[in-house]
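Structures follow.
Please treat every number below as a calculation from the coordinates, not as lab data. What you see is a predicted model, and the numbers here were worked out from it, not measured in a lab. Cβ atoms are built from the backbone, for glycine too; each structure is taken alone.
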Structure 1
Amino acid sequence: MLQKTRGIVLHRIKYSDSSVIVYIYTEKSGRQAFLVRGARRKKSHIKINLFQPLYALDLEIYYNPKRELQSIKEYNIIIPFVSIPYNIQKSTIALFLGEMLYRFLLEEEANNPLFEYLLNSIHYLDKTEKSVSNFHLLFLIQLTKYLGFNPNDNYSEQTPVLDLKNGVFVQTIPNHTNYLNLKESRLFYNFQNTNFEKIYLLKLSSASRTNLLARIIEFYKLHQSFLGEIKSFQIMKEVFHQE
């Protein structure tokens, strides 16, 4: 069935000497894998550079829900990036978030609010001239709302500790290790209640940013089925260590 849809590139892997498999989160069918034949040939007409993490595309695809690999007839870029490929912080964030989405965004069904959130967030990342040091933290915390495991927004002086396992702020330290300390819990709450236009106002040290990101990844692993390593996390630490 020929289908027109928008899509956001998550990940790309080699399939053969000449082809690649591209994982794309599509507006109409959720996450799908596409076999792009001949993409790695030197004289190929295929613009393989568009199949990079967080690139947003208009697609015309041959879609068969019974197949593991779909195929693409036509594709064009939706948001011509003006800064992400040329800014080391933004390109590193795109690489990291692409890996996170590839690992945790598994549903093969439409979710329009989620797709719009992804598209609008990517657009903001590309166009903003403000600091993006906290972008990935806000992105991942807000993303939990669309994935169905966002914590209750019940932070207070009486409930200052975030229980990651149960997704709720609690009064005392839980009897397990999956919780945030007082400082981390407060930061998490602050990110829950801000937006991209104001994240530059949240001042974090490099160490605090790295620690909170590690705990957010832990939170994802507790609620989604992935036990491996996020390889680009180390790159994030290196790029943002002086912030």
Structure 2
Amino acid sequence: MPPTGWEALRQWGEDAARIERLAGGVANDVWSVHVHGRLAVARLGTRSDADLAWEAGLLHALDRQGLTVPVPIPTIDGRLFADGLMVMTYVEGGPPETEADWRRVADTLRRLHQLTRDWPQRPGWRSSTDLLRAESGTRIDLAAMPPEGVARCRAAWARLIGRPICVVHGDANNRGNIRMTADRVALIDWDESHVDVPDLDLVLPHNAAGLAAGELDIAAQASAAWEAAVCWDDAFSIRRLAEVRAV
């Protein structure tokens, strides 16, 4: 029988071993691991092979373009993931602390957006403007939300119609997903990345992306609506929905 769960880690070598659990959200089990004698990070989840292939391909492409990202480490037989498990390089650094740090994060996000124009959508996902018509996509199920809440979210997303799309990180305002050193900014945890309007990535502390007041309002409302929908219905999503104005 094929390995299941963390048994799949042996496909990276007999000496591959878990070290300690890391913060990885509710969708995945994330651990630091030893692979080939070095420290790495492994993430076990239930995403489809097509979904994981999209993410792995994106990370390799961004690495080739000079962005600092966790890069998938192949199994012994050359696969970039196996049985829902992906093992990636460990990225050193600390979270942003100052307004200047967050401006560096904004610059990195804009570089990501520039590099991924016309990128194909992540399999099974929908963009915020797709959800003006669609009811679901990956972790989003608008049918599970109160109709009045859906109307508010769609009104926020409708303000994004006609804007260019690209890959968004999806959780870049979370300081835990940033690893900074003096000479580079790394984005980690690409589990929520997909193709969408770049404004969703630019609602940052201190308005570090420098959005004008009107643009910041559009982005902040659309981002609150997205986070409400993608996490529904826990305390965080309920709080985020309360930030989306009534229609």
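Here are a few things to note about the model shown:
- When distance in nm of label points 7 Å out along Cα→Cβ at positions 218 and 234 is computed for each of 1, 2, the largest belongs to: 2
- Structure (1, 2) behind the derived value 0.75 of FRET efficiency 1/(1 + (r/R0)^6) of positions 58 and 146 (r between Cβ atoms, R0 = 41 Å, to 0.05): 2
- Structure responsible for 12.2, 37, with Rg and Dmax of the Cα atoms in Å, for residues 114-169 alone calculated and labels 1, 2 on offer: 2
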